[in-house]
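> These are the structures, in C-alpha cells.
Every number here is computed from the coordinates shown, using simple stated rules; none is lab data. All of these numbers come straight from a predicted model, not from anything done at the bench. Cβ atoms are built from the backbone, for glycine too; each structure is taken alone.
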Structure 1
Amino acid sequence: MTAQNDRARRIRRKLLAVAAGGAMVVAAGAVHAGDAVAAGLDPTVAPGGNFNLSVWELQLPIGSPGSPTTIPPSQLKGANGYTNPAYFWTDKNDGSMTFWDPESGVTTPNSNYARSELREMNADGSAADWSLSGTHKLSATLRIVSVTKNVCVGQIHLGSGGSSTKPLLELYYHSNGDVVLGLEKSPDGGQNTYTLTNVPLGTQWSYVIAIAGGKIQITVNGTTKSYSIASGFNAYHQYFKAGDYNQSSSSSTTNGAKVKFYALTVSHS
C-alpha cells in the first residue's frame, strides 16, 4: 500500500468519525475538500477565534419550550468565546465552525423546527434591522455532513415594519444534494421554491445571498441568479441568519443536521 493510499484511508476514517452520532443520511466513502484544516482556521480555538462573531447572536436547540437559549455577541467573540460540545463548536480536524441540531430540539413560538443558528446583530450589540435599499451580502463556504430531510443554511428574515414573522427568503440543502431557494410570496406567507444546483452530501460549496439594486441575487458556486422582491416586503426592514435550521421534527435526539462553515462574512453598503 502506498503512503498516499494510507493517508486517504485515514482521512476517510476521520470523516466517518466526525459524521457519527447523529444523522439519518451521512456522507461516507469519499475524501472531500473540508477534511484537512482549512487555510486560516485554527482548530484549537472557539468559533469566535476564527470568525467575526461580534455581529451575531446564536440560538440553540435547548432551553424552555418556546424560549430557546440564545448567546449574545459579547460571549461568542474571540478565541476563548462560547462553545458547546453538543451544538456549536470548532471541529478539531478541519477548524470549521460546526453546528448540530437534533429533530427534538426546543423551537421558537413561530416554528415547529429547532435550530443551531446565528442571527445578525449590529456592532453595538443591538439587533440588525436594515432597509432593502443599498447592497447587503451574506457570504459563506460550508458543507453539510448530515441531514434528515432538508436544512436551511442561510436566510434573509423580516425585521421591523409590520407584524409578519416570515423570512423574505431561505436557502435550503436537501438530503438528495439539491440546493433550493425558497422565496416568500408575501409577508402573509406562501413560498415559491427554485432548485439552483446539486451538491453531493459532504462536499464543500459556497453561497452569496444578496440584496442589490432592489433585487435578490443568489450566487452558488459562482453562478448568480436574480429574483424580484414582492412589493409587500417594501415596508419591512431585514436581517441575515446563517447556520443549521433543520426542517424536520420528531422525538429523536440523534436524527438531525450537522453543518460546517469554513467562511462566513456579512457586509452592507
Structure 2
Amino acid sequence: MTRYLLARPRTLVPLTFFAARYESAKSSISEDLGIIRRTFKQRGTGILETIPGAAGGVRYIPTITKEDAAKFIDAMAKKMSTSDRLLPGGYVYLSDLLGDPMILEQIGRAISTQYVNERVDAVMTVATKGIPIAQSTAEFLNVPFVIVRRDSKITEGSTISVNYVSGSSSRIEKMELSKRSLKSGARVLIVDDFMKGGGTVNGMKSLIEEFDAETVGITVFAEAAFEGQHLVEDYTSLLKVDQINTLDKTLHVTTGNYFENNPELGKRDPQ
C-alpha cells in the first residue's frame, strides 16, 4: 500500500480498492493505513489524509519538513556560491543543478508543500530552463504542466500571445501559449528557474488572465538582487543571489524568502 500511495500523490484511493486488492477486511486495511500515516509523519514523508463517507478513501499528499527544506536550500546556496557559475549580465549557471534528478525532486517537493491546502489545476513555466522544475512540481501536485514559449510552434496549434516588458532590460517581448493548454477558471501555479526584474513572470500572469484563469502562486528557484523595482511582488524564492561582483567574478547566495512566506512549514497536523 505504501508503494501504491507514493506513486500516486494526491489521488483519492477508496478503502474498498485496497480491501479487494489485498483480499483483506476494511478494518485491517484501516489499521495498516494508520501505521503508514504515523510513519509518514515521523519521517516527514507527507500527509496521509482520510476522506470519510461512501465516496471517501485515503490520499497521500507529499510534503517536506522545515528541517529537510533548510538542509536542502543551504546545500544549494553553497553549490551556487562559486565564481565559475557567474555568467554575463549577472545570471548564474544552473543547468547542472536542474539536470540532477535528486535535486529536482527536492525542488518539486519544496514548492508543492506550500500548496497543501490549495487547489492547483496546472503548473506553468516558460521554456526552457523552467521546464524540469515545472515537471517535478506538477508530479508532486499530480496536475499537468504547461510550457509558455517565446516563439510559435506549429505543433501547438492556435495560440494566445501577450507582449510584456522585460524587467531587467525594459525591452518589449512576446510570449504565447496554446489555446488548448488552460481552461477558463483554472488555478495556475507559476514556477521558473531564475528571476531578476520579474518581467517574464509578470508576462505569464498576464497570459493566465487572457485565459480567464487565476494565478494561485509564484515560486522561483533563485532570484537575483535587483536595484530597480520588481514587476511582481507576491512571489516566493528558494534562493537569493544577494551579492555579485563582476570585476573579481564572485557571488554570494543565501536563502530566499521561502521560510518567511511559509512560517507554518512542517507544522501541519495530518489529523
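> Where does the value 23, 11, 9 come from, among 1, 2, when semi-axes √(5λ) of the Cα gyration tensor in Å, for residues 179-234 alone is the thing being computed?
Working through the options, I get structure 2.
> If you rank structures 1, 2 by percent of Cα pairs over 33 Å apart, which sits at the top with the largest value?
Once percent of Cα pairs over 33 Å apart is worked out for each structure, 2 has the highest.
> Moving on. Using the calculated result -2500 for helix-only ellipticity at 222 nm (-39500 (n - 2.57) for each DSSP H run of 4 or more, over all residues; to 500), pick out the matching structure from 1, 2.
Computing helix-only ellipticity at 222 nm (-39500 (n - 2.57) for each DSSP H run of 4 or more, over all residues; to 500) on every structure in 1, 2 gives -2500 only for 1.
> From which structure (1, 2) was distance in nm of label points 7 Å out along Cα→Cβ at positions 83 and 115 calculated, if the value obtained is 4.1?
Only structure 2 yields this read-out.
> State the single structure among 1, 2 that was used to calculate relative contact order in percent (Cα under 8 Å, 6 or more apart), giving 16.
Computing relative contact order in percent (Cα under 8 Å, 6 or more apart) on every structure in 1, 2 gives 16 only for 2.
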